[in-house]
Structure I
Amino acid sequence: MKKTTVIFKRFERFWHWGQAILVLLLLLTGLEIHGIMTLFGFELSTTLHHWAGFIWIAVVILIFTWVFTTGEWKQFVPDMKGIDGVIRFYLYGVFVGEDHPHRMSLENKFNPLQRLAYLGLLFGLLPVQIITGLIFFFFPELRAAGYIDQIGAVAVIHTFSAYAILAFLIVHLYLITLGAKLSSHIKTMLTGKETVDE
């Protein structure tokens with residue numbers, strides 16, 4: 001029997017969409033700072049990049065606080081059970097109309113591949129991006145204090161991490177189209193509601 005239930009709580013939806021806007025703004029302004037595109041102008045892009053970066057840090061702190069105080073961290077613990085079926089689905093089943101092998105529930109929101117991807121993103125790429133961004137922002141003070149002389153390696157790591165986040169975003173946008181309807185996953189993240197097995 002199927003029932004509709006709230007899977008993603010209000011705060012989860014807030015930080016999902018808040019991060020989406022901030023990361024998109026950071027990517028666009030970062031590309032402009034590197035001279036790859038022109039959108040806001042260099043000076044405004046730099047200002048927007050700094051502001052968006054500090055707001056993102058605040059949002060990430062809220063996310064980590066929420067994840068660890070509510071027990072939601074368990075959703076990100078890797079679980080290899082059923083991973084072969086999920087991989088088969090994405091490589092073959094999705095193209096022949098098979099049902100997704102993972103059954104979402106309040107206690108098990110993410111399939112094994114999602115758990116690995118979100119673990120790497122939230123606990124790997126995001127901290128690296130934030131730390132290198134802070135080093136960039138405070139580089140003059142850090143150099144004056146004798147902590148760091150060159151910014152080249154930090155720039156490479158920051159840029160590589162940004163492109164990795166962009167790659168994640170592209171894959172994420174593709175995968176959200178694989179629901180029962182084209183808009184199913186977007187609707188779930190807007191309303192928080194999902195139809196699940198009782």
Structure II
Amino acid sequence: MKTGLGLYRKYRTIYAYINLFRFWLRNKLLGFDVANQFIQSVDKISILLILRKNGATIGRNCDIETGLTLHNCKDYAHLIIGNNCHIGKNCFFDLRDKIESGNQVTISMGVSLLTHQDMGMSSLVKHYKKKHNPLKIEDNVYIGAKATILDGVTIHKNSIIAAGAVVLKDVKNNTLVGGVPAKIIKNTNE
């Protein structure tokens with residue numbers, strides 16, 4: 001539905017600002033938690049606008065698909081995304097602490113990025129205390145569908161996380177990891 005006048009693009013921009021207003025209104029009347037749920041149902045252009053206007057740092061030429069769940073936040077200041085990044089459908093980002101992505105990063109559909117651990121009411125709290133740590137993804141990283149990255153992990157440059165992997169510790173430069181828990185499969189320079 002492209003026209004020579006760019007009407008479709010203008011329509012999408014206006015619609016994004018209407019959704020930004022709807023987010024703001026929910027936030028003012030019902031609180032941030034209710035407004036935050038609204039972001040799961042808006043289109044891609046609206047997601048970018050809402051995130052940027054509410055504290056997130058998002059670089060140029062980024063594509064964030066629908067169904068994004070942002071958890072444990074009062075704004076989006078803990079979300080930092082570089083240039084030329086893609087976030088697939090239905091991803092889950094725990095923003096208790098900072099999630100920082102470099103440039104040219106692809107986060108495939110259904111990926112979970114976690115920044116905290118809390119055993120809640122379980123008696124395990126005696127052995128596993130509450131904690132939160134930032135999660136960092138450096139430049140040129142690919143994270144496969146349904147992978148889970150835990151708090152405190154850094155995924156270094158030019159690395160690949162296989163689909164379904166559970167990453168518990170840092171991933172070195174130029175490395176392909178996979179499995180549960182994730183283990184080195186090979187060096188990506190080979």
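Taken together, the values in this text are just the output of simple stated rules run on the coordinates, not laboratory data. What you see is a predicted model; the values in this text were computed from it and never measured. Cβ atoms are built from the backbone, for glycine too; each structure is taken alone.
Quick look at the numbers
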item: Origin of the derived value 2.5 (distance in nm of label points 7 Å out along Cα→Cβ at positions 62 and 102; candidates I, II); result: I
item: Mean count of other Cβ atoms within 10 Å over residues 70-77 - structure with the largest value, from I, II; result: II
item: Of the structures I, II, the one that 0.20 was derived from, the read-out being FRET efficiency 1/(1 + (r/R0)^6) of positions 6 and 142 (r between Cβ atoms, R0 = 35 Å, to 0.05); result: I
item: Ranking I, II by distance in nm of label points 7 Å out along Cα→Cβ at positions 14 and 166, the structure that comes out highest; result: II
item: Given -7000 for helix-only ellipticity at 222 nm (-39500 (n - 2.57) for each DSSP H run of 4 or more, over all residues; to 500), calculated: source structure among I, II; result: II
item: Highest-scoring label, criterion being mean projected area of the Cα convex hull in nm², among I, II; result: I
item: Winner on mean count of other Cβ atoms within 10 Å over residues 46-53 once structures I, II are ranked, highest first; result: II
item: Structure from which 32 was derived, relative contact order in percent (Cα under 8 Å, 6 or more apart), options I, II; result: I
